Structure 1
Amino acid sequence: MIDILFWLIISFVAALVGAALGRLVTLRTYSPLTRLLLFVTLGYLVLAYLLLGLGLLGLLQPGPVLVVLVILLLVGLTAFRTLWRDLCAVSSRLRHALLASSARWLYWFLLLFVLASLPVALAPPAGLDWDGLAEHLAMAKEWVKAGRIIPLWYEHHSQFPATLQMLYALALLFRGAAAAKLFHFSFGLIALGAVFVLTRRHISPQAAPWAAAVLAATPVFSWLMGAAYVDLPIVACVLLSVHFFLEWISSGAVRDAALSGLLAGAAMAFKMQGVPYFGLLLIFAVYIAWRGRRQKTPRWGAVAIFGAVGLLVASPWYIKSWVITGNPVYPFAYSTFGGKQWSVQQAEWYRHHQLQFGVGELPSRRELGAMPWYARIFVGPRQPLRLLLAPFNFTFNPPPFTDPVSPVAVIMFFSIGPLYLIFTPMLLAFCGRPAKLKVLLILFGLLWIWWLYSMQQSRYLLPTMALLAPAAAYVLHRCTQHKGVLRGTTLAVVTTWLAIILLIKAISLYTALPVVAGTVNREQYLAASLAPYPVISYVNSHTPPDAKVISYGEVRLFYLERDYLWGDPVYHRMIIYGTMTGPEELLAAYNRLGITYVLYQPKLLNRLSAEREPVGPLLQAALEEGYLSEVVVPAAYRGYRLLEVTKEGRQVDY
C-alpha cells in the first residue's frame, strides 16, 4: 500500500504541474478527460527532465530530489482548482458510464482489467520482465547508486533516451521496484484514455469504449501493464499526439499543432522508437500545409512550431548521447557517426539480430553481407510472399515475432490478438467512413511498412496497432448496430476474447497476489520465478562487498548487489576477445577492469562462440590452467556456474 500511496502522490504532483503549465494556453475547448491525460503526461515529462538535470549535476540524491518535489508541489498548487474540477468531472462521467451507459458492460470490462492489472504491477519483477531486469530498472539502479547519470559502457541501451527510467530512479531512490513499475502502469491508463478520447472526438462517440476495449484486449499491451518496460509511454504519447494532430487538421489552430509536436517529441524522449512517428507526422503536416498554400491562412507556421517543439522536447537525450558517445542515435547509424565502445562488427551483429524476427530464416551474417544490396531487401522474413502473409502470421503465428519463449507464453503475453485482423478489413463493407479514419489507416499502412523492414518484433508494433484500434472499434460498433447473425456473431467473438483476456489476467493475478499480499515470501517468489535469482542471491551473500562480476549469457542482474558488467562481445568493446591468443590475456583484461568473479551458463556459452569472438574456449582454457577456479554452489542453481579469478594474467595493450 505504501508503494501505491507513493505513486499516487507523485502522480498527483505531476498532474498539478501539468495543470499549472496548461494554464498558459486556452484548453477549455478540450474535454476534461483530454485535459487530465495531457496534465499527467506533461507533469511526468517535466519531473523526469528535472531528475535528468539533477543526475547530470551529480545530485541524484534524496535531499535535492525532495527539494525539487516540494518546489513542483508549490508551483502546482496554483492550479489545484483546475485539476480538481477536471478530476470530479471525469469521475462523474465514469460513474455514469458504469451505471447508465448502453455500453456499460465494456466499461466494466475495462474496470476489471485495470483492477486485475494493478497487483501484477506491484509484484517484484521476475522471469518475463527481461528488459526491466536487464536494462530499464537496472540502469536506474546504477544511477541511483552512483548519485548521478553515468555512462554504463557495458550496456549500449543505457545511451538510449531514458525519460521513464528517471521516474524509475525516483521510485528506487525512495521505495523500490514495485513503485517503479507503477509508473509504467500509469502510461497504460493514459493510453487507454487516449485511444478513448481520440475515437470519441474524431471517429465515433459510440465506438470510443470499443476502442479502449480493443487496446486492453491486446495481449502484449495487457502484459506490459504489469512490466517494467518503456513501451506504454510510446503508445500513450503517439495516441495523444495523433489526437491533437487531427484536431489541428480540423481547427488549424497553432495550439493544436504545438501540443501534437510536444507529445510526438515526448514519444522520442521516452524511446528512440518514437522517431518514425514524429517524422511521419511531420511529413503529413508539410503535406497539409502544401495543400492549403493558396488559402488565406497558410499553415506553414504551425508546421514549423510542430517540428520545433517536438525536436526541442526530445533533444536533451540525443544531445547527451552525442556528447558522451559521439553519436546522437547510438548505437545506430554507426557508419555515419561512429561511437565509443562500438564497432562495425557489432553494428552488423546488432542489425542481423533485429532482422531475424518474423517468419522465415534469415541467411547468416556472412551470407547476408556477401549479397548485393538489392538482394538483401527481400530475404528471410522479407521475402515477397512472407510480406503479404505477414498480417496473418503476425496474428495467428506470433512466436516468430518475439523473443524465444514458450509458444503458450507468446500467445498469452506477447501476441497482438485476433480483433484487429478480424474486424478492421470489414471497413470495406461499410460506407460513410469518417474522413479522419482514413488518416489513421494511412498512418498505420506507412508505419506497418516501416516495421516490416526495421524489426518485426511484436512489441515494437504496439503503438502502430493502437492507431488501428479506432478502426476495429468503428467496425465493431457498426456490426453491433445490425440485427441478426452479424450482431450475434460479433458479440460472441468479442465477449469470448474479452473473457479470455480476463482469464489470462486471473492467471497472472493468481501468481502475483500472494507475494503482493505477503502470504508468500519475496525470496521464495523470486527463486521460483527468476532462473538466475538463486545464484545471484548466493553471490550477494558469499562474496566480498567490493567484488565485481562479469556475466556471460545472462543480463537480468537487477537484483545483484555487486558491481558487474556484461561480458558478451556483442554489447561493447571493453574486452576484445578476437585478438587474444590465450587465457592469460583474458585474465589481464579482467584485472584491468577489476573483475573478480565470472558468472555464466555453460549451455549458453556455445552460442557466444558461434559467428562471434571465441569466449567459450578462452574461459575453458583459463579454468584448466588455474587462472579461474570453480566456486562450489548448490546444484539447485539451475546450471549457472560461478568462477573466481585466482591469479593474474599477462598484460596486453588495448
Structure 2
Amino acid sequence: MEKKMKKSKVAFRLLKYVFTTYKIQFFIVFVAIVISAFANVMGIQFIQRLIDEYIVPLIGNQNPDFSFLLQAILSMGVIYLIGVLATYVYNRLMINISQDILNKIRTQMFEHMQGLPIGYFDSHSHGEVMSTYTNDVDALRECLSQSIPQVFSAIVTMITVLISMFTTNIYLTLVVIAMVIVMTFVSRYLGGNSSRYFVKQQEDLGRVNGYIEEMMGGQKVVKVFCYEEESKKRFDELNENLCNSTTSANTYANILMPCILNIGNLGYVLVAVIGGILSINGILTIGNIAAFLQYVKAFTNPLGQVSQQMNFIVMALAGAERIFRLIDEKPEEDEGYVTLVNAKMEDGKIVETEERTGLWAWKHPHHDGRITYARLRGKITFEDVVFGYTPKKIVLHNISLEAKEGQKISFVGATGAGKTTITNLINRFYDIQSGKIRYDGINIQKIKKADLRRSLGMVLQDTSLFTGTIRDNIRYSRPEASDEEVVAAAKLANADNFIKHLPKGYDTIINGSGEGLSQGQRQLLSIARAALDNAPVLILDEATSSIDTRTEKIVQDGMDKLMKGRTVFVIAHRLSTIRNSDLIMVLDQGRIIERGNHNELMAKKGMYYGLYTGAIEIE
C-alpha cells in the first residue's frame, strides 16, 4: 500500500515549487492584492467621511455647496478604479502563472513516466494514472488560479479591515471578534467534514475512471462472456461510492457558506444595536456606525470565502500528493556503460560510424581509458538465473540456457510456466535476484538499457498501434526510415498487399485500437514494424497466435525471411510453427524440464511429445 504524505509537507513542497519559479510575478500579485484590499478599506472609510463631513453639515443648510462633495466622490472613484485594475492584474497574472505551472507539471510527469519501470504500470491501473493527469491536475489548476489568490486577498482584506475597526471603536471590534470565534468553530466542523469527503471524492473518481478504462479496453471479453450485468453491478457500486462522497462533500460545503453568512448577519444586527446605543450616548457618530456596519460585511464575507476555498485547497493538496507520488516514483535504474553503435570494418578492425551499416558493435569503455569494440553476434546465455516479481514468490528457478548466434530458440509450456518472463529478463524489464545473463559474453547489467533494447526486436501477442497513418505505425521502430524502407518492411511481412487495398494505402489514418483492421492485419503491421527495426536479435511472443491458419501461412514466409541470420526467441502455442527450431525448451513451473530439437524431444516421449501429439494440452 502506498504511503500517504503529510498534507503540510505537500503544501510546503507545492508552495516552494510555485514561489521559487515565479518570484517576480508573485511579488506583483502580492502588491496588487494589497492595493485592492486598501482600496476596499478606503471605500468604507469614505462612507464615514461622506456622512459626517459632507452630508450631515449640509442638512438644514439653505445654500448647500456640493463642490467639495463632488470632488470627494471623484477622488473615491479614482481609488476604486485603481482597486479594480489591481484586481484584474493579480487575477490575470494568477491565470497565466497557474497555466504555466500546470504545463510544466504535466511535462514533468510525462517525462518522468517514460523513465519508470514496466513494474510500475503492471501494478497501477491505467485509469488511475490518467486520473492523475486530468482530475488531479484540474483540481490543482482551480486552486492555483482561484483559491490561492482569493484566500490571500481575503486574509489581507481581513487584516486591513480589523486594523480599521480597532481605530474606529474597540467595543464594537470585540463584538465582531466574538462573532468570528463562533464562525471559526462552525467553519472548522463543517469545513473539516467537507474536506475529508472531497479527498475521498477524488479517490473514488480515480477508481471509477480506472474501471471505465478497463471496461472500454475489454468490451469484446465483456460481450463474449455476457458479463454486462456483472460489470454494471460493479460500476454501480463504484459510482455509488463516488455519488455518496460527492454528495457528502457538497452538502457540507453548501451548508458552510449560509451558516457563516447568517452568523455574520447576526453579528451585523448586534453591531447595529450596540452602535446605535453608543451613538445615542454621543460616543459614535452616524458615519462611524455606517462605516462599521460595512466593516462587518467586509470582514465576515472574506472569512466565509476562506472557509469555502479551503475545500478546494484540500482537494488540490490531495491531487498534488498523487502528482508528487508519481513524480517521486523511483525511475528505472541504469548502471550500464557499454553502448551499441553502428560499425564498419576497416583494415580488419571494427570502426564506429554514424551511418546505419547493418553491422553493430558493443562499445566498451575501460577504467584505464581504453575503448574496445566487439561485434554484436547475438549470443545470449542464462547462468543459474533465479527471478521473482516479488522476493517471496520465485517464478524462475535456476534457469540456464545458451542461444548461439543465428539460432532459433523456442519456449513451450503451460501458461505461467515462465516463458514470457524469460524474454522480459532479456530486455531487462525486470532485474534478476541471482545468476547472470550475458549478451555476447557481456553481463547485460553492464549494457545501457536503451542500447540493449535497441538490439532486440519484438513482436508481441497483443499488438499496440497508435493514432496516425499506417506508414507512421510501421515507422514507429525507426522514425528516420525512408518511405522505401517502410514499404520494403511491409513486403517482408507480407503486409503490403492488404495495405495497398486500404482507402489511402500507407497514408490511411487508423486509431490506437486499430479499428477497421482485422486482428491478423494488426499483427502483420506489428511484424512489419519489427522488420523495419532490423534488430540483430528477435523475440516473438505468440506472434502468430491471433492470425488464422490461412494468414499464418502467408506470414510464416515473411517471418522466415525476418528470422534469417538472427538469433530468435520464440514463444508459441502452435507447436507446428517451431518444428524447425534449433533448440526447444519445455518449461514447467519456472523450470526447464526438457531441451533439444524437435526430433530429439519426440524421441524422448516426454512432455513435449505429449503436447505435440495432443496427449497433453497446453493450458
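No value in this document is a laboratory result; all are computed from the given coordinates. Quick caveat: nothing in here was measured; it's all calculated off a predicted structure. Cβ atoms are built from the backbone, for glycine too; each structure is taken alone.
Rank structures 1, 2 by mean projected area of the Cα convex hull in nm² and report only the one at the top, that is, the highest.
Of structures 1, 2, the maximum of mean projected area of the Cα convex hull in nm² occurs in 2.
Could you tell me which structure in 1, 2 was used to calculate distance in nm of label points 7 Å out along Cα→Cβ at positions 107 and 587 as 4.2?
Corresponding structure: 2.
Quick check: 25.4 is what I get for mean count of other Cβ atoms within 10 Å over residues 179-186, calculated from one of 1, 2. Which structure matches?
Derived from the structure labelled 1.
Between structures 1, 2, where is FRET efficiency 1/(1 + (r/R0)^6) of positions 123 and 435 (r between Cβ atoms, R0 = 30 Å, to 0.05) highest?
For this comparison of FRET efficiency 1/(1 + (r/R0)^6) of positions 123 and 435 (r between Cβ atoms, R0 = 30 Å, to 0.05), the top structure is 2.
In terms of distance in nm of label points 7 Å out along Cα→Cβ at positions 483 and 507, which of structures 1, 2 is highest?
Going through 1, 2 one by one, distance in nm of label points 7 Å out along Cα→Cβ at positions 483 and 507 is largest in 1.
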